[in-house]
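Once you scroll down, you'll see the structures, which are given as structure tokens.
Readers should treat all values here as calculations from the given coordinates under stated rules, not as data from a laboratory. In this text the structure is predicted, and so the values were computed from the model without any measurement. Cβ atoms are built from the backbone, for glycine too; each structure is taken alone.
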Structure I
Amino acid sequence: MSQIIPKEADVFVIGGGPAGLAAAITARRRGFRVAVADGAQPPIDKACGEAFLPDGLQALQRLGIQVPLDETYRFRGIRFLNSSLSAEAQFPNSGSGLTVRRTVLHNAMTEEAARLGVDLLWRSAVTGISPEGVLVAGRCVPARWIVGADGINSRTRRWAGLESGDKPQMRYAFRQHFHIAPWTDHMEVYWGNRCQGYSVGAGPDQVCVALASHEPSLRLEDGLRELPGLRARLQGARTLSAQRGALTGNLQLKRVWRKNVALIGDASGTVDAITGEGLGLAFSQAIALAESFEAGDLTHYQVEHRRLTLRPLWMARMLLILDRRPSLQQRTLHAFREHPRVFPRLLGLHVGALPPLHLVRDGLTLGWGLLTA
């Protein structure tokens, strides 16, 4: 991995997480000279669900990233559970999702970026941007395009004047891994009165568990007391990783570019982790951004970014209606059981396998089910 600061770059990416590396890889594949700078040292870990839904898995494959299959876990659908009911749906067209530990994914992406000839500047904090380029390690690196991939608290977004005036309500999420064989080939979502819990296999002998709530002090061990079904599954399992926390929520920006600066991933706006779309969405954004570099016009990226984000944002808002509403959770699960075709269709819409037209019909069916449950 190169640590020599380049004299110049066609594309300079600020932030070396998966979103930044995806932007670098897609741009490099199109012949651009690319540099990535990050103050951390790989592999970079971060609290996230680590699961790709089928559409996100397709985006990963389009990037050409190969992850070690013996360090992954395939799952076939989603299961919702509360204290007394459950409902499940398979992904359409026999599709599957894939769980990859964040550190495993980051290693694979770093190796691919290095193989392609991306200049990787680790432990190199960016201190600012200017019309001429990017300020790093006390010097300015001229760059035609600057990409902000520096997360939810993006400094690049502030430097470029792209901050949104909206202040969304955020939730607090925590993630940890447990040494236990996965008990299902589904991602499970446990609904409680104060939080949601998520579990999915992360390998043949480990499970990734996450918790999200509006309470900043609610950690995994406390949240599991609110979710007795998930707690019972994990009984006696030892932990394999430290508990990591992060903010999650819906943040939509009016613009994701200005002049020669574009934002990607969480820096460009966030979708609540309840959708499971974060990584896949960032990878699709990277592909659209590289196409805009080729065209020499970031206007196309703005349009594509908005299109890509529309469905996940809508699904997040719909799912969050159930948050802290036990009676509505109960009625929704009853409706899914009474109308067994609705949940699979909503899941198909969620992963982009069905057109939005299905939402009207199935939304009416679900609404009637909720009224009569």
Structure II
Amino acid sequence: MKHDSIIVFGEDFGRHPSSTQHLIQELSSYYKVIWINSIGLRKPKLNLYDFIRIIKKIYISLFSKCTKNQKNIKYNNIDIINPKAIPVPTTRIARAINKYLLHNLVIDIINNNNLKNPILWLSLPTAIDAVIDHNIQVLYYCCDDFESLSGVDNLLVSKFEQECIKRANYIIASSKILMNKFPTSKTYLIEHGVGKEFFSSQRIKLDDMPNNNQPNILFYGSLEEWIDLELIYFSAQKLHNFNFIIIGKGSANISKILTLDNVYYLKYKLHNELPSYLQNADVLLIPFINNLQINACNPLKLREYLASGKPIISTNFPSISKYQDLIYIANNKYEFVHMICKAHHDQDKYKAKQRMIMVANETWENKAIAIRDIIN
């Protein structure tokens, strides 16, 4: 019997455009989808940001049961539920409480929605406690190396992941390095997709972009410890006649970069605003630090950048090798600066077209179809 529905344990829906959300929105055309907001991967820190998030989580958990996704008219087959659960339970008692809460939640979801053959989709290893029995099938979707992922209790989350690996009927990995961690008999490689038309279409220049006729060098993404801020600072300092535009938010301290007059921090932008910035940039940056987390990653922005057709400068990491003929890859900060200059003068329309062609078939729709074929 084919699956009629998917119960997803992922991050908070709509908080950022993750690969899970892209895939599930496509899969919602084929399945009834129940999305369970995040039960957490890390213990909160003693800071204002985490305190506010905790208060919001408690309020939503107590006073909100289920909301219908109204933001995406195209994908209207998704119900969103805010669970009652202990984030990253570290004791037997905490895990027992979580299992009780999550088991009952899954049973209620199945009964209330009359689901006949659901599949549990786990994007967070800590959601393994939601698995209620051996009859329900489980898909573990892995996009990160949890043994090295920044900001989480790596040892604890890795233990949850081992349970996911053992229990899962299907494992989907987003990169070859991640795939090699799992049993070959039930593991499939599905690399990230892209909204090709969304990122390749021409857009008007927005008012907050620099208007000084200097080349625009753009980076967008999470501003976390895996971004080489010193590399951006060095490049902006050397290329003072170039505008360096940074879009994003995170825990990294960017105050040093902002002391430079040619650096423009536009803060966080909605996903549907990003193409306007891409299409009005001259060069796009992927300044990642070389570490275990980045070695295993398959960044969404890589294909989004390629879909725009714009020249791309990147530090060297495994997932970039597939596109090495179309991307400038720098191995040190001096190469990085040199290649920004070179890429600025590279307005080869054939290369731009080749970048877009390279990801033409790597749409989220095609990736979702591949997953549908696997679980059916």
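Hey, FRET efficiency 1/(1 + (r/R0)^6) of positions 7 and 319 (r between Cβ atoms, R0 = 30 Å, to 0.05) derived from one of I, II reads 0.05; which structure?
It was calculated from structure I.
Given a value of 21 for relative contact order in percent (Cα under 8 Å, 6 or more apart), calculated from one of I, II, which structure does it belong to?
Derived from the structure labelled I.
State the single structure among I, II that was used to calculate Kirkwood radius over Cα pairs in Å, for residues 95-182 alone, giving 16.9.
It must be structure I, since only it matches.
Among I, II, considering only distance in nm of label points 7 Å out along Cα→Cβ at positions 167 and 207, which has the greatest calculated value?
When distance in nm of label points 7 Å out along Cα→Cβ at positions 167 and 207 is calculated for I, II, structure II comes out on top.
A value of 2.1 was computed for distance in nm of label points 7 Å out along Cα→Cβ at positions 39 and 135; which of I, II is the source structure?
Computed on structure II.
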